[in-house]
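Nothing in this text is a laboratory measurement; each read-out follows from the coordinates by a stated rule. From a predicted model like this one, the values you see are computed outputs, not experimental measurements. Cβ atoms are built from the backbone, for glycine too; each structure is taken alone.
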Structure I
Amino acid sequence: MREPTVSIPAPMDEPFPVGTSVTWDPSTHFLSDELLGGGTPWRLLRLNSASRRAVERWREGGVVTEGEGALARRLVRQGFLRLRPVQSFTADDVGVVVVTRGAHENLATLLDEFCDFDLVVVDDGSATLDVAHLAHRAGARLVRHETNRGPAAARNSGAASLSQPYILFVDADVQVGDARHLASHLRAAFEDPLVGAAAPRVQGSPGASPRESFEQNHSPLDLGEESGLVVPLTLRSYVPTATIMVRASAFGAGFDEGLRTGEDVDFVWRLHDAGWLVRYDATQVVRHPARTTAREWWAQRYGYGLSAAALAERHGSRLAPVRLDAWTLMVWTSLVSGRPRLALGALGAARSHFTAQLPEDVANRRHVANVVVNRGVLTAALPLARSIVRTFGPIVFVGVAFRRTRRAAILLLVVGTAARWRTRGLPRPADIPYAVADDVAYAAGVWHGALQHRSVTALTPHVTVPKFARTRRRATTTKPRPPEGERGSTRI
């Protein structure tokens, strides 16, 4: 495994300069006059009067004034604020790396779209010289691997041949459209000196077949329509690197060439661990086509699951298939097993525990605790069912065969499968078989990977046990922790 050597920018902890333009992240909101909720992961901040006035002024966009730079810096790092770009774009700042194996039918179009940029094409072990011909025709430089070394090595080779401060990686089968528009919007994110990478939304390409229609709405690379920070252990825990712009000074050792799949997750997490911010910009959309055959489509999903064990060797419990706290576990286990009174008792205990964690001088402590705990438990439901079906679907299917577990197993299967459509309206009947096949393929890969690596880390749920000891907290910030969601804690 390649060791990261990612540099850290000098202004990481320095206040933003006076005049910096900022605005609220969509997650940001006041729960009371003094308590601000939002960020990534979600948390609760207690603000003094001066901080409240500054934050209110930035709601629809405003500038940092004298004495507010440190507050703005902190809120940007935590995901409450984002910078508003003001500089103009120039293509001279961005070098483009297109990775391909063979002359993909989209390659010629893609190279023409990026003809205004310093363009490098990496041919990762093609059997013919067709890629060289297309690169020459587009005026691009060619880097050729005589044998296939995988996407991580190909991207690293391309990056090594560029000198621009920003590198845009694009896979050969990605359909971009307006390349300059995409590059300018991604480049704008780097006006924040904390940002190490920015990526667009990757949707499936339209198509006539049922599989292509499913992919258009449910591509595994599609992270949804909400932009924001990318943070491990949250619902937006990574971004795919099929298209991603990276700050060259943050690239370091680059992608881990020991990973054939999952290299994007590993790279993004190492950027985060080195102190960089990674942004997902859902306003910019590129298209990624479905695999051309059902066998290739299955192999892709299976490969994603197979990568979990290798990633777990590098990142430990971050790969836990289910992440939740004991309160949420008790509430939902009780409800699914038909014990609503026990669920209400657990919910009440969670509220009391959270109330005790809040400083005593916080107004309406019990109301705040009720709002936060209820939100945490409710928002955890669909991701929890989804993650169980995603990794343990075969076991849940077995549970349907037994009378004592049949009701709970059917409920989990229905809710966990339907959770795909929670932001996309009612499912089409033709999508349901593909949704089930997608989950089965992924689960098969996870379990096979665990056997190959002789490790159960990627199969072991992570349950957080609450601490009952009272500790007096500073009056400026509170961080008691309510229920956790899928693959990430909800921090308050």
Structure II
Amino acid sequence: MSASGVSRRWVLSTLAAVAASSRARAKSVAQSQWDLIIVGAGTAGLPAALFAARRGARVLVLEKGAQVGGTLWFSGGQMSAAGTRLQKAKGIEDSPAEHLADIMRISRGTANEDIVRLAVENAAGTVDWLESAGLTFGPGFPVAGTGHEPYSHARVWGAPDRGLAILRVLEKELTTAPASLSVLKSTEVVEPILDRRGAVLGVIAKDEAGVRRDFRAPHTVLASGGYMANTALFQSLNGVPKYRAAGWPMNTGVGIDIGRSAGGWVRGRENYLCDFGSIPADLEIPSPELARSIHHPERREPWEIIVNRAGKRFLAEDLGSVDEREHMLLTQPDNRYWLVFDEDILRNAPPLVRGAPPGELRDWTTQELADAFGVAPAFTSAATLEQLAVGAGIDPRNLVATVDEYNAGQASGHDSLGRTHMPRPIKRAPFYAIRHQGATLIGVAGLAVDDKLRVTKPDGAPVAGLYAAGELLGNGTLSGKAFCAGMMVTPALSFGRWLGENLPLAKRG
């Protein structure tokens, strides 16, 4: 069963099980003093709660939404871990040290080495735990990477049902958790409770009716996800517009607000990086994704050329490094480009676009691609290159010169940018352009923590009583100025588990 095809029966049974578990613990929520408060019942929050409760701690999870799981409801669920039982069973020799070295290599030294080390040293234990609890990975895993720069070893895992498969395991674990664990849903945390020295004593939250309540504990973990549903906050923290309309609706940045209110700060803005783009559904910002092109050489050698808004090529289209392509796009105006080609390429090239017309993710046929021009906003066609440029928003004079130069290189076999795969010139009308937008699905900047996951002040001192884990930390901390496979979901799970196991919590039998 795919993520998009999850059965209604499973959703209803899952929600019913969690509701029954919550009702069984309803009386315990009435107390105001806890050993641990966790803000967010998602990828990081649930493991933190489970492992802390198993130590006998009184744990309260406050969840803004009406259901637990957070971004696991739509996440790809991609995980990376070195030294797992499953790797060893397949004869793969790997280690956390090699995992760390790969991330620092791929990120060009921009990832936070201390935080990454904590993540990779605990990743194998997390994958082994989930596998023992019933998580089943796809038959093609592990792999060295999917969609971004590969690792040196096959250590990337994925399940057929993606993030939902992880959620199922966590839901099952939650329904059998100790009675000292309570989950209070539809409850929004609005501010921290601080003492006169700035230590966090708990949080103030409000329910659906707007009634405010104090919840106190010596330890509070922020695991409320990122801020992709908050367009203004995204631009403020990352310094670029939120180009793609994506993100869990509950991820409004409350963890950022609470952390900063308690004296914490946000870091990682300088590590912003966009992916190599997809086709937007409209030309507004942010825009949903309509589809993706298959013009990357690791999947399909390009027949088309890539130009920026000025009508100029900025890379060899058959450049093999995903990371290099992403960094080159980052320097282009608005992180935007157009694929340009002609009628001969349209009719003869392998399938170019993969999307859902309608409902089923698959390659578009040649006719479906042709039909998109003049209908979808990102698709432009015209009888001449000059008209194409005007319609698409590209500089006309430069586009004509660029195509002429490419055609000359194609004829001679010597491209000015070093491209080698040039099966056809771009000469036969009509001409086509498809606009692509680089973007990211996760926040890059995030709340600063130390190697014990304590929220820190700008001077590096920890905020007493306050911790953070998950997407809230930002991709810039865990992957630097790069995209490293499995370095969001796995660290979130691992950090939650690590906090649950290692916080100095009271033991109550």
Structure III
Amino acid sequence: MDPLTVPDESLAALERVAAQAQGYLAELTDAPVRAAGSDEAAERFGGPLPDEGAGTLAAIEELLADGIDAHVRSAGPRFFHWVIGGSTPAALAADWVTSLLDQNAGGWDATPLGARLEQVSVAWLLDLFGLPAHWGGVLTTGATTANFTGLAAARQWWGKQHGVDVSEAGLGGLPQMPVLSSGFIHVSALKALAMLGIGRGRVTDCSRPDGSFDPAALERELKKAGPAVVIANAGEVNAGHFDPIREVAETARAHDAWVHADGAFGLFARLSPRTAALADGVELADSAISDGHKWLNVPYDCGFAFVRDPAYLYRVFAAGAAYLPEAQDDRPVFGFMGPELSRRARSLAVWATLRAYGRDGYRAMVERCLDNAAHLARLVEEADDAELLLPAPLNIVFFRYRPADASEDELDELNLRIEQEILKDGRVYVGTTRWNGVIGFRPAFVNWRSTKQDAELVLETIREIGSKLRASRPPAAQAPRGA
């Protein structure tokens, strides 16, 4: 069905989605995070490609009918799996405008609106995070591409120390680029190193027994390494812990190393006086990154890469062609500062949410999440059937269900079984991780809607499911007489 040969149903389709949104948002706070039968609903989509389409409204009705049942309400207040935020009202509305206008945010010629709002958004984000105003930056798809972007700039700098422009000549003939980090390094940074041809297995671990950076070990390695790249971590993903960033950065700078700060969610610690010291020293880095679809609460997908000297970004990512514009100081081409040439105009949602709520609003959102995490940590510490496995300095609480009569040997399996049930239960959505050989839950608080009552429900649900699982287990086999 050629859409040009039938009446235009664009407005009717948008009105249908808007009508669905009214009820959806009204129920988002209390509806199950994952509906029963979601797997079956998702599998109902399929079949051969139709020769003649069903039409706009029919396709949208089908999408809404099974799609609502098949999706996970990750934008709601009781989704604590991974580290996923929701969407503020301003960000959601602006994202609809983004789809309506359908701009390619590669540069000013394609969209003065998208380019200007990206300029403003990057400047506002630097201000929000307390980073130097003269830094440059670019919006990306998320932390992985942000790490890729920042580390690509680092690789370009490293090549320059050897007298080679690696964006032109590549890495052939050069020694292995030294990368030093701690046990807190995230998989997205490792993935970026793999994509950059450096290798995820080439990172030298300079950590203490607890996984955080050991500045003394870093200094020893830097003395041997020559020009090197150091990855400091603001917000370890299992429990939200931090490397000693200032000490790491000062040590690295004393040896003329490039410092990259991975702050996918931990960079937001700088918004509150209560936690700003955790991320102290990020301003000394040469590149830093964070995620928008985490604590900024803008829709997927969005991340930020910031670089002290944005010339390194242009050197790596510029793509000269006769039909493409040249960058100007007042009108940058953001397609020449990151991996994408064709880019969604993420800046509309970023600008709108920062304009709507400002510094004070975001400090309030961050501190509410801090309060939620601290509240849950206190409840766990006070409980006789739960165990706090690590301190909770920021927004992640790492703990496990541990009834008094449970043996150490059964705890990992028990908590994994609880996870399987809790993800089907639907009241809250939270998963496990393994740290130092121990399985535990790690609810992450980054959603602007979440409350202390939602935090309490995490422990209540885990406790309820865990108790049922233990009550339903078969009795232990009795030993035969005379044994």
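General remarks:
- Which of I, II, III yields 2.9 [distance in nm of label points 7 Å out along Cα→Cβ at positions 414 and 454, calculated]: III
- With FRET efficiency 1/(1 + (r/R0)^6) of positions 174 and 246 (r between Cβ atoms, R0 = 30 Å, to 0.05) computed over the structures I, II, III, the top value is the one for I, the highest of the group.
- Across the set I, II, III, distance in nm of label points 7 Å out along Cα→Cβ at positions 46 and 406 reaches its highest value in structure I.
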